[in-house]
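J.: Each in structure tokens, the structures are laid out below.
None of the figures in this text is laboratory data; all of them are computed from the coordinates on show. Just so you know, these numbers come straight off a predicted model, no measurement behind them. Cβ atoms are built from the backbone, for glycine too; each structure is taken alone.
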Structure I
Amino acid sequence: MDQHHQIIELSKKLIDYSESALRRYEFSKQEGSRGDFHTEVKPFADEVKETATIWKEAATNWVIEHKPKNLHSSQIETAADYIEVISVQAFFPETSRKRFLDQIQSVEFILNSMILAIEIKICK
């Protein structure tokens with residue numbers, strides 16, 4: 001798989017994780033219950049972290065090499081950090097709704113921007 005397709009696939013996977021985290025967060029808020037650390041939180045967070053780490057390295061290298069206009073390596077770093085935080089916070093009802101939703105929105109914006117930047121580059 002070439003670099004472009006790898007980053008697109010990883011970005012889509014991270015978007016799926018973010019949507020799963022949002023559903024889990026809504027469940028936690030509604031039920032007022034925390035996820036079990038060993039059976040729910042840690043496995044999900046580890047899976048997200050592994051994907052985010054691979055994505056961050058590939059996406060950062062791509063951004064440095066191709067220099068898209070509206071995407072910077074600091075945004076890649078932020079998105080990777082946020083998705084890792086989200087993957088844990090989703091299981092705790094006391095997590096601030098506004099902050100959680102803002103972080104999800106930020107992550108998804110950067111991931112979608114990354115996909116778009118690559119698609120534009122491929123089409124040229």
Structure II
Amino acid sequence: MFLSLKWTFNNQGGKKKSPAWEQVEEYLIKLEGEAGTLTLVVLDGADVGPDMLQVRAENGNYMLTLGEETDDDYRVRFYWDQSRPNDKLLILGDYWSGQQLTKDFELVVRVFKEFFDTGNVSGDILN
């Protein structure tokens with residue numbers, strides 16, 4: 001599986017084809033506590049299935065999304081935690097439910113590692 005890494009934070013952006021895990025982790029660590037995005041895109045994926053994982057970050061809140069092609073549509077899976085308040089929080093100019101966000105940066109890293117290794121993320125985490 002060939003991946004592309006894309007990022008925007010600290011008034012900078014960029015992309016890198018075929019990153020090693022250590023490079024992905026390095027950019028994740030740079031994003032921690034900052035405002036911005038980090039995206040992994042599958043470059044050679046199947047016609048159906050996951051093709052993009054993104055985290056949006058601001059004020060210590062992280063929103064994880066996984067985009068995937070289906071047979072007849074495009075679906076986005078989100079992190080969802082019903083135990084969190086349903087307050088609306090601002091992430092990069094848009095308001096999101098607090099239930100769609102996590103403050104657990106270690107979870108963000110685990111999700112990216114799973115996607116990097118397998119090309120997917122468990123439905124228990126992103127549904």
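J.: One of I, II was used to compute distance in nm of label points 7 Å out along Cα→Cβ at positions 27 and 99, and the answer was 3.2. Which one was it? If you can, show how the numbers build up before the last one.
T.: Working: I: 2.3; II: 3.2.
The value was obtained from structure II.
J.: Then there's this: Could you tell me which structure in I, II was used to calculate helix-only ellipticity at 222 nm (-39500 (n - 2.57) for each DSSP H run of 4 or more, over all residues; to 500) as -28000? Kindly include the intermediate steps, with their values, before the conclusion.
T.: Numbers: I: -28000; II: -6000.
The read-out comes from structure I.
J.: As an exercise: P(r) over Cα pairs in 10 Å bins from 0, in percent, calculated from one structure in I, II, equals 13, 46, 34, 7. Which structure is it? Please report the intermediate quantities before stating the final value.
T.: Details: I: 14, 45, 27, 12, 2; II: 13, 46, 34, 7.
Checking each candidate, the match is II.
J.: Who wins on mean count of other Cβ atoms within 10 Å over residues 35-42 among I, II, i.e. which is largest? Can you show the working numbers first?
T.: Working: I: 13.4; II: 18.9.
Largest value of mean count of other Cβ atoms within 10 Å over residues 35-42: II.
J.: May I pose another question? By the measure relative contact order in percent (Cα under 8 Å, 6 or more apart), tell me the structure among I, II with the highest figure. Let's see the in-between values first.
T.: Working: I: 39; II: 20.
Between I, II, the highest calculated value is found for I.
J.: Assuming 2.0 is distance in nm of label points 7 Å out along Cα→Cβ at positions 11 and 67 as calculated from a single structure, say which of I, II it is.
T.: Details: I: 2.0; II: 2.8.
It must be structure I, since only it matches.
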